[in-house]
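Below: a set of structures, written as structure tokens.
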Structure I
Amino acid sequence: MGSIKLQNITKQFGEDVVIPDLNLEIEDGSFTVLVGPSGCGKSTTLRMIAGLETPTSGSIFIDDQDVVEIAPGKRGIAMVFQNYALYPTMTVRENIEFGLINKKMPKNERDEIIAEICEIVGLNEYLDRKPSKLSGGQRQRVALARAMVKKPKVFLMDEPLSNLDAKLRAQMRTELIQLHKRLGTTFVYVTHDQVEAMSMGDRIVLMDKGVVMQASSPREMYHNPQNVFTSRFIGTPPMNVVKNIFADDLLMGFRPEKAHLSLESKQEHLCFDGQVMTKEQLGAEVIYTLDSQFGQIIVKENDEMENDEGAVKIVVPYQHVFAFGKDKNRVELNGDLIEELRKFNQDSREV
């Protein structure tokens, strides 16, 4: 078992409040990703779960046991760091075996566990090499193997792929997903990269300034953002969010791929004028940047539009339009708001 519960957690560094009041539950066996911009509190949260930082107040439960006063080594967790933290003078085998020797485990048991773990992560042929003779991906696997031999309840990973190149990062993401499925253990993974979060986690916790902005599945977070911050952070390109369409205190949002360019207005669509500024050809997709009365708009089309040099209409089906209130939280796009959109479209056509 490896469920985690953070209850009324606060964290201050001097006068600086990093986590004002955090309540979070992480299910046993889940792959939960903490994501957000630099300084949002995600790594501090992970370090408090690990016992490397102490909360200013609040409780942290692992399997219903409050672990705030329990030493890191006795919490049943293993942590994989960004810099791998391998011993450079030791071989791969010695790095993996080090913790088992400290536990005074018999050699035959150590050999059995090391063989099992190295088979899983593909390290058997590298056991006698030093870390300096390994690639970045191989060193990452050694760090994982060293964590795995502890048979922890929870794996904590703090941006473990950030030092790898793009191709290797993609490969290691796939390997970590497969490893999680094979082990069935709780993974808590920190990253600032929303692509990593969306592709790896079965649950994402998006944070900003120590506050959880939304916690949900990747699909739910993308298709049903609960606030402007989530709508803009998740998605590439980010959601278009515009104001003053028909009310000063209301923001309207739509995903670039849900908008289309047209030479005429369409019924049951939000419609307004735009001027194409740039066009990026990305193989199967075209990214348009347009100037409009509401500022810059991004539209992602599956194919290049004919006659896209001049003024065009930006059209978005009503069902793909989001509304956010003055506090930037999501509000329902109800019948009254849709009527206001229809009126806006009618007024625009009459101008």
Structure II
Amino acid sequence: MKPLAMTLGDPAGIGPEVMAKVLAARTFDTPITLIGARWALEKGAAAAGVELPEIPAVATADLQTTPIALIDVAESLPAATETQFEFGKVDAGCGLLAVRSVECAAEHCMAGQVSAMVTCPINKEAVHAAGFVDDIGHQEILSRLTAATRTATMLMTPGLRVVHLSTHKSLIEAARFVTRANVLDKLKLTHDSLERWGLPQARIAVAALNPHGGEGGLLGREEIDEIVPAVADAKSAGIDVTGPVPADSVFNRAINGEFDVVLALYHDQGHIAIKVHDFHKSTTATLGIPFIRTSVDHGTAFDIAGRGIADESGLLAAIAAAQVLVAGQLARL
């Protein structure tokens, strides 16, 4: 059985802490290959007040012979990061560690050495400070590494799935991104990805951009000029899609079972719905890359990092989601 690769995220955030809590309290059917800095994991365990199991070091996942092992990417990076480290502080060294961990996990996925990757949160400011000016988040890093041209973020929490037309754009830029071509492309990507993960002919709803769906053009013409034509194109391609549906009702209808997934048109439109419905069990999956990647759906939480109070429920949910997607059983989530 191939292991899951699991990155520790930014050492100054809560990633190592929640990982330590999970490792101290759980055993898994799937082997785990941790990727990050051992010193960061140990500091996270100390903050959480937990004792880590034995975690031997390995150079690559295919050499792993134990249930849990660690690829320590810090060994090839400047040691000053550990000595300068502070919980809750933006640090370029921590940003570099976080990106290198994601790169290592992705390389293992593409080489077929692991079944999937699960990621803890990275900090955008730290990543930028480390010199990765175009890598705003995991999705951008993974797009760069895989040369993927069509990607999307899907958030999942029990009873609700949401794919985003765009994520890391300003609100003005996100509205400009709502075009017939972009909406159709994301509908095709959503349909194909969910089918591959075990949910064929998914019932997709497209959220409206404007209040009340634009009120026939009185509150904006995006629904008329862009979204309705895209939905018609998707239907002609055999996709089961409904919309645009006003955003103040579409998520409730999905929760009630009418739709399998909602296409949200900008970051907060979808994130707020997911996190209000069930914040602690929400997870993320990346569509459009050649392997499975799931993640916690929370950030580095610098305000509580190092205090031992971070909730590990999201990481447990991300691990479970990865296992389900590897098995091609998305309908179970």
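For which of I, II does Rg and Dmax of the Cα atoms in Å, calculated from the coordinates, equal 20.1, 64? Computed on structure II. Among candidates I, II, the computation of mean count of other Cβ atoms within 10 Å over residues 228-235 that gave 18.5 used structure II. Comparing FRET efficiency 1/(1 + (r/R0)^6) of positions 76 and 324 (r between Cβ atoms, R0 = 41 Å, to 0.05) across structures I, II, the highest figure is found for II.
Among the shown structures I, II, from which was the value 16 of relative contact order in percent (Cα under 8 Å, 6 or more apart) calculated? Only structure I yields this read-out. Given a value of -11500 for helix-only ellipticity at 222 nm (-39500 (n - 2.57) for each DSSP H run of 4 or more, over all residues; to 500), calculated from one of I, II, which structure does it belong to? Structure of origin is II.
Read the figures in this text as sums done on the coordinates, not as results from a lab. No experiment lies behind these values; they were computed from the predicted model shown. Cβ atoms are built from the backbone, for glycine too; each structure is taken alone.
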